[in-house]
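Got some structures for you, see below.
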Structure 1
Amino acid sequence: MTLIIGVRCRDGVVIGSDQKILRGGEAEYSNKIFVIDGAVALAVEGLTGIRDDFLYLLKIELDRRRGVDTLYEMKIIAEDIVATLAERYRERIREESPIGVLMAGRERLVTGKAVMYYIHGVGYGEQVEFLCTGHGGPYATTIAKFLLRKDLDCIESAKRIAFIISWIAEDVDVTVGGDPTVAIIRDWEKPQPSSEEERVVEFLSQEIVNEMKSYAKKVKAELPNILFPAHTKQ
């Protein structure tokens, strides 16, 4: 019950997610992108209870270590937590990969190139430049392959991710729903940002999200005319 999209852009990385979750057998809507220490964005797919455990254990481990200096260190910690949770619950829930994590941030957290890691449910993480995952992932891939390109900037990519999630939500996949949440992390190769520039993780505004939702609805209604204009006029 999730759709997560991530893409490497010309000037950074962008990750997006829907808001529909299943808790206690009931559908709810809540944020699925979590910001850690103001510098790292996590989008988590899988069972809601295991996701909650992952975030709790990650916070405990980061507090115990008094933080980390690089995104790679956080990736290693997250891998171990995912592996532990998978080992604990795999047999109980009869699912090989009960959780997956898309992690985005700058290499040195506040400075450096923005990168993404996807941590598979077995506890193995790899750097990625394009990803559509979750129940809605296969549907999203069919359109994201044509709309998302590395030469686009972060803002344009964020808009398109919001559009894709809105396109898939409810009409294409009923397990995907709610407003798209889209996080942007730009490359920062300069010295450490000043206080005015220190926000590492930005979010696409609700105004633009609403525009993309409306645009997706409009394109859906017009799609037959766009693809087969001669037939629809008959």
Structure 2
Amino acid sequence: MSKIRLQKFLSERGIDSRRNCAEIIKKGLITVNGVITTEPGFHVDPDDDSICFQGKHVSKTKEKKRTIALYKPRGYICSTSDKDGKTVYELIKDIPERLLPVGRLDKDSEGLLLMSNDGDLINRLTHPRYEHEKTYEVTVSGTVDNKIIDLLQSRLLIDGYRIQPAKVKFLRQIPDSNRTLLEFRLKEGRNRQIRKMCELANLNIHRLIRKKTGNVSLTGLKPGKWREINVH
């Protein structure tokens, strides 16, 4: 077999997205024939070279590409380990492939989480330049007027970074409670971005659900359940 870039090889074996594989290589976590390699562009022969990630051999054959839509319940984290055992991997034990989260949802949030072993797809859905829109429904305390909506749609300063404007819409006042349901549509997804936006607007979040990523929606899924999808 002809040689390919190490970064591409790892991505095709489901290690991570190409972008993240480059960082893994730079950190010295990959060996090729027993030698640490820190150049993502280093060329390897998938048939002849012995490639290890953190001491474990990486399969020479490509994994079957697989992508699922999971309804992540509240209280579950997106990493592989948690002292309470409540990770999203507990929900997909019957899937043999090593799937990675496409983006993140924090422990207190719920809703649509895409998971895949297709590194190119993960990169395409998470890299800011592709601007894939994500839609959330957020329940907050109190009433929300146009002034607050305008603030939420402005280029707020979060963690020293001026975010891109979000689209925020009033959906409804929730009956028999002093709460409001809002829709947020973002084309970037910084760490806990909506929570930090609401904090700047003095809004207390009671529930945060991701409803849609690109053209994939949560419709038909119940908490903890998943379905196979094709994303183009």
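Every read-out reported here was derived from the displayed coordinates using simple, explicitly stated rules and does not represent laboratory data. The shown structure was predicted, so the numbers you read here are calculated from the model rather than taken from an experiment. Cβ atoms are built from the backbone, for glycine too; each structure is taken alone.
For distance in nm of label points 7 Å out along Cα→Cβ at positions 89 and 121, which of 1, 2 scores largest?
2
Supply the structure label, taken from 1, 2, corresponding to helix-only ellipticity at 222 nm (-39500 (n - 2.57) for each DSSP H run of 4 or more, over all residues; to 500) with the calculated value -4500.
Structure of origin is 2.
If relative contact order in percent (Cα under 8 Å, 6 or more apart) computes to 28, which of 1, 2 did it come from?
1
Tell me which structure, out of 1, 2, gives 2.2 once distance in nm of label points 7 Å out along Cα→Cβ at positions 97 and 201 is calculated.
Comparing all candidates, it corresponds to 1.
Taking 50, 33, 24 as the value of Cα extents along the principal axes in Å, for residues 65-160 alone derived from one of the structures shown (1, 2), identify that structure.
Of the options listed, only 2 reproduces it.
Rank structures 1, 2 by mean count of other Cβ atoms within 10 Å over residues 129-136 and report only the one at the top, that is, the highest.
1
Of structures 1, 2, which gives 1.1 when distance in nm of label points 7 Å out along Cα→Cβ at positions 177 and 209 is computed from the coordinates?
Answer by label: 2.
Which of 1, 2 yields 1.3 for distance in nm of label points 7 Å out along Cα→Cβ at positions 185 and 217, as computed?
2
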